[in-house]
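Please treat every number below as a calculation from the coordinates, not as lab data. Keep in mind that what you see is a predicted model, and the values were worked out from it rather than measured. Cβ atoms are built from the backbone, for glycine too; each structure is taken alone.
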Structure P
Amino acid sequence: MFKLEIKSGSKKIRYDKFSICIRYFLEDKKLKASLDNFERVSKTVLTELQRKNFFSKEISEIRVPRQTGKPDELLLAKITVDTKFTVDFFRNHLAGFIQSIEKEEIKSLHIFIPDYNLFKKHFDDQEYFYQTFIEGVCLGNYQFTSYKSDKIIPKNLEVYFYADNEKILKSAISTAQNIMSAVEFTKNLQNEPATVLTPDEMSKRIKKQMAKDGIRVKIFNEKNIEKMKMGGLSAVGIGSANPPRLIQIEYHGLRKNLNRKKTCKKHVALVGKGVTFDSGGISIKPYQDMWEMKADMSGAAVVAGAILAAARTKLKINITGILPVAENMLSGSSMKPGDIITTFSGKTIEVDNTDAEGRIILADALAYACEKKPDIVLDLATLTGACVVALGEFTAGIFTKDDELSRILLQLGNKTHEKTWQLPMWDIYHVLNKSEVADVKNVGGKWGGAITAAKFLENFVDPQIPWAHIDIAGPAMPNGNTNYSKKYMTGFGVRLIYEYIKKMSCSP
């Protein structure tokens, strides 16, 4: 892990001792000419073997140590822009590279961003193209080592980026660093042990961090929650020695007298599931991979991170974040199958399975968020294993009846490489959640579990307010999708939701 200092490189390049330079080459008919020109301009002479390896179809990059002159080493990487090329290429490549040099004595890294025009059709704009390079370095550098006995002292690493448009590059560096610091905050919450990150501790950490950025946070304790008649949140948290919390975050980025674009929104509500540990309760989970349930609060962490990023980039929009936070544990006082819960909206839930607790706390939170009269409501949750069965570990499920909202989220999923896919929300699924003794039951049977969970939530959302549920159960957890998602909880959703907020905002 490095202590990064990211800078925009000047036209007059100065390489320090122990430096590496990264250059990208388009793998096309002009590849040989491009390499010849680079050797001439940089006064570099590759050996016959190095050239042979570079032109090999089986090798995508070579590292070239230099005996004399600076930089000390070159990394020459080839890019094939074909149907397999994605917007994540540079982000993923640099994340992998920064990890590969972790134990090396490197003092400075010089990254030359290739001509935007060569990749224009794949990216929304030039700034976002530049942004992916900075994000790659930051994401690849992340580690969670707080509990290692051998304390790691990060080594200093200066990272210089060079691009055709220095003004846009500087803006991209600022934006990327603000977003990446928010992603890091989210991932730190996700990766904490559940014995440390109790509902109360999570509330305090979020409030402390938000205060530094001038964001208002109100925390409701278990007595407040009971007075508010949030029976769902109370019922899920009642079996734990660590009582539940409701966190309300308010970011006000929009002035009342601002001349708004016709398409921009004044107020977005974000709701995030915050189960700090999910044992399953009385309907206890199997032991395999139960450790991952420390991250069943990922939806809440992602919402906090997205609001933090919006504040740090000063987006012109108002955001309300509602985070129901609880621990689903076993005890003599735990919620039981067969219980009937009265929620904040007044609707009742029959508990068929105590391991379907996330939707119960979201029922309260969604109804409460709708009372704030936002233009749009989005909720994020590691809600169902069924969504992982349907879409795998790499993709989040989108559930909404608003086709335009779905289209935007799918588009932004492709832009950020935080992939999403829409599943049906037909009303025929409502019958599966039918209860004979309450308004609704909390599980809908064996099949289509991700859909029936979303249809359950729909009962607690104002039908006049556009709403989407995003199930991040798969991509929130460590997976092999990218170089930056292998080892730790991933922070999936922060970049996606940030881009959505930005698109909906009144910012230029």
Structure Q
Amino acid sequence: MALLRASASLARPAARAARTPTARRAFCLSASRMAAAPSLFAGEPSGPALKTDIPGPASKKATEDLHKVFDTRSLNMLTDYKKSLGNYIADADGNVLLDVYAQIASIPLGYNNPALAKVAQTPEMVNAIINRPALGNFPPEDWAEVLRTGILKVAPKGLDQVFTAMAGSDANETAYKAAFMWRRQQERGGPDVEFTAEETSSAMNNQSPGASDLSILSFKTGFHGRLFGSLSTTRSKPIHKLDIPAFDWPQATFPLLKYPLEEHVEENAAAEKAALDEVEHLIKNYHIPPAAVIVEPIQSEGGDNHASPAFFRGLREVTKKHNVLLIVDEVQTGVGATGKFWAHDHWDLPTPPDMVTFSKKAQTAGYYFGNPELRPNKPYRQFNTWMGDPARAILFRAIVDEIERLDLVNNTARVGDYLFGKLEGLASKYPGQFANLRGKGQGTFIAFDNPRRDEFLKKAKGMGINIGGSGESAVRLRPMLIFQEHHADILIEALEKIVKSW
């Protein structure tokens, strides 16, 4: 297939009108017209451009070579990052796709962002990369300033401290450790009470009382990572958990809302009340007491499952009532994707969560907290060699600066409303193909169900769109913060062409 370029399509209007284009060619031509709006990312492509089928011959050859040394069975697309730009991802065959998956929701400002490239070349960044410190022992002399001007500059309300980590799963596991140590410290009588000889000896044998009989309560269809401890709180897909020993920890039902929301107000309220009642019952009666409850603002890997702000306020009330910590997992929802910097800002909580975990778009990871008692009472209890990465913290600082400079959180809220309105139109025309449309008022964190989801995602690639799924049938949108109305128009046209082709 010949490469389709916007400039070529605009240069030959008569020829365009004279022929009957293929579905793919027609999509690319109209996409070029829609890309005329000023872009938040100068120089990015005006629309998708496809040279070959996906994967093409170069991708197939390179994948075959890669598979000799690296497991490629989960491969989505072999990417040429040197040629990817802004909202567009390029593959090894030179195909350019509009990317509304963004490395599983982890690219905030577009590929090869010039502001980030500039920071990457600074002496500060070079020094951080080649002299990576063991942060707990040898932090850089300006580490407090790096934290205050970046990670802590955007800390959730009421949470003014941070423990830095390596990834989202790591952030959750260390938050669990903090919860367990806090709970046992309370039971023991405070931070100044020393461990008993029985505690220290039994801990070495993985026995109580040194190894505490405590748990973390999570929700069915939730996802909190694939590391050993966090996996016991992940409930999204069996393949994540098979063959791995797991803790006997409680799980509550996440309310499964019916859509449209305005047509199921009473049913949804009843589902949320039942879920809260179950949480309270488990806190009071589960045979291994929960030290904390962890919840995603939107269950992402489990199918993009939403709940109302009232549900989360109720969850905060229940956890406070029973002196159980509330951990909000903002690994996927955080850093602007929902039209607020943190998704839990939508909830209007009377008191903040006890901990908020983060990663993905932050390009670094960790958990925020405010209560000083969540610091362990002794050194080395919450510790590892790296404890994060200063280079990534510096990068996040630059990301925060760009988000503020370009007002990208408000951009995401506005564009999300625009996109949702367009999707409502598609859902009205093709109700079976855009079922349970959800995410209204949640920025671009939008999803819908499709009965042929996997085929839908494959066809999207053929239309020049890289898009992801979750759960059993959800198509989830995870565009970058620089995604604009003209990108939404390109996406909407492609989605309609897919369902029209069936």
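Some points to look at:
- Computed 28, 24, 17 for semi-axes √(5λ) of the Cα gyration tensor in Å, for residues 159-406 alone - originating structure among P, Q: Q
- Origin of the value 16.6, where mean count of other Cβ atoms within 10 Å over residues 335-342 was derived from one of P, Q: P
- Structure from which 4.1 was derived, distance in nm of label points 7 Å out along Cα→Cβ at positions 95 and 463, options P, Q: P
- Each of P, Q could give Rg/Rh (Cα atoms, Kirkwood Rh), but the derived value 1.02 comes from P.
- When FRET efficiency 1/(1 + (r/R0)^6) of positions 103 and 183 (r between Cβ atoms, R0 = 30 Å, to 0.05) is computed for each of P, Q, the largest belongs to: P
- When relative contact order in percent (Cα under 8 Å, 6 or more apart) is computed for each of P, Q, the largest belongs to: Q
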